[in-house]
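Listed below are the structures to be examined.
No lab work stands behind these numbers, since they all come straight from the coordinates. The structure displayed is predicted, hence computed values, not measured ones. Cβ atoms are built from the backbone, for glycine too; each structure is taken alone.
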Structure 1
Amino acid sequence: MRRIDRAISLEYFSSLWMVVEVLGAMVVGLLSGSLALLAFGGDSVAELISAFVVFSHLREDATGSRALGRRAALATTVLLFAIIPTVGLGAVYSYTSGLRPSPSVLGIAVAVGAVAIMPYLWLEKRKIGRETRCLPLSIDAVESATCFFMAVALLGGLLAEYFLGLWWADYVATGAILVFVAREAVEAYGEMKEEP
């Protein structure tokens, strides 16, 4: 039971940080025209919803019911797949419209925060997910890991934009984020299928 309480605390903290990521990335992305920030914010929306699903699963079913766990795992997996066309369409729009984002210190701050926080969430969720055999929490850990790698790609693109004036680095970061989201979705689906 103590592990479940720890997992619930992690989901609270994760949700709080996801709100910061969503608001920061989306607002700054809209103001600066950065598709990479908007894509990152979109993935953060999916992660926030996922955190609520996992939190509900942990609160309602501390006993480990497989049926509720599978429904929660399915919901998190569907959320991951839903973000792929959103990011992809955004990338196509960005490319065809010739969007040139402007550098953003606030965007860099959001990315630095994610690079600092996500490894902790990833490792803790993975550990507790394995110990408690909680599939939704394990899938949520995969999402945290992917968020970390996306944040690294985002940070690299934003720094190149800010310090070197390479506006096209935003497109490269967006492409990297799309690859990470697709990989995350496939991994979550694979974990869900392997669960008896």
Structure 2
Amino acid sequence: MLRIAVLISGGGTNLQSLIDASKQQRLDGDIVLVISNRQSAYGLQRAREAGIQAEWIKDPTCVLKRLQEEKIDLVVLAGYLAIVPKEMIEAYQHRIINIHPSLIPSFCGPGFYGLHVHEHALARGVKVSGATVHFVSEEVDGGPIILQEATYIGDLESATEIQQRVLEIEHRLLPQAVSLFCQNRLKVENERVKII
């Protein structure tokens, strides 16, 4: 069983989707560590309630050491609002997965996170949005795309409504992508991910 660490900054709803998938034996991996860069993140409590080791580490540069100590195979960013250090990306090349609340390459990159993404989508009047799971590279939201799913949002009037609809997709896609990774079914060729 691959050893998984999940990095969070907030409420941890995507973390909960992974915990639920794990309980239902749909993850094909074992979540052994949850790290947050915010001490008050509710996701830490979710982890502890599920019997998972949960830690607050403020400095992103200290995270790599903990991952290596715990012999982590896969790192999942589930609403982690800190820039991942270059050293960590190099140590875990194509072994760090991120979930982003838009259809990359739309509404992504520096400054595009959380509700901000949906506020921009609403302001542009886009009719379709969605979620993307991708590998992490040094370019923010620029790594190879693993999975994407679109949803119609033209009927919605607020960024919060868009967020809720997109979260439903995120909660499906992230466990699916993690499971594919744990089954060794993801192959990166020329910056494109093939599912084998």
Structure 3
Amino acid sequence: MVENFNNMTKIYLASKSPRRQELLSLMGLPYQLLLKEVDETYPNHLPVGEVAAYISAAKAKAFEPQPDGIILTADTVVIIDNQILGKPKDAQHAFEILQKLNGNMHQVITAFSIVHQNQITTYSDTTEVYFKTLSNQQILHYINTYNPFDKAGAYGIQEWMGLVAIEKIIGSYSNVMGLPTEKLYGVLQQIGVI
């Protein structure tokens, strides 16, 4: 049976991430961007595994009152040694982040929140990513050739780094891109949006 998305509930994507926009498009889900600046700070005592969910929910709370349809927000964190590696500030910072990931396993946690009928529900997914060891020259090539500055952990799995450096992942590939699409699709079906 072919799904008909023509009569589905309107989806508002509250994310500037081109990867999330691309993933929704690849899923065949029509959406409209709905952007708002949100404070992404979180309490210091919060366990690192809960940070993405906290920020995603904070983004969702910024949309009151809710327009018709559902609002989708998300946040992704990269964790190694119980430390969150954010987006790099500059090339030197990107190099330092990638040096930490080099030859090691890290976790990528993406949380997404759905605002539906004025209720916020947050879900999260974790993927383990195993990097092989790269030379400093290879890391610098990536930084100088691609754009690591808008990505948590300073890399995109869908780019050169993912093709040559990632030996294996355990979990969702799309989660590492910034949205666990298989989980999102199931949630949208469950709440009757599609």
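The value 20.0 for mean count of other Cβ atoms within 10 Å over residues 32-39 was derived from one model only; which of 1, 2, 3 is it?
This value belongs to structure 2.
Rank structures 1, 2, 3 by volume of the Cα convex hull per residue in Å³ and report only the one at the top, that is, the highest.
Evaluating volume of the Cα convex hull per residue in Å³ on every structure, the highest lands on 3.
Rank structures 1, 2, 3 by distance in nm of label points 7 Å out along Cα→Cβ at positions 120 and 136 and report only the one at the top, that is, the highest.
Top value of distance in nm of label points 7 Å out along Cα→Cβ at positions 120 and 136 goes to structure 3.
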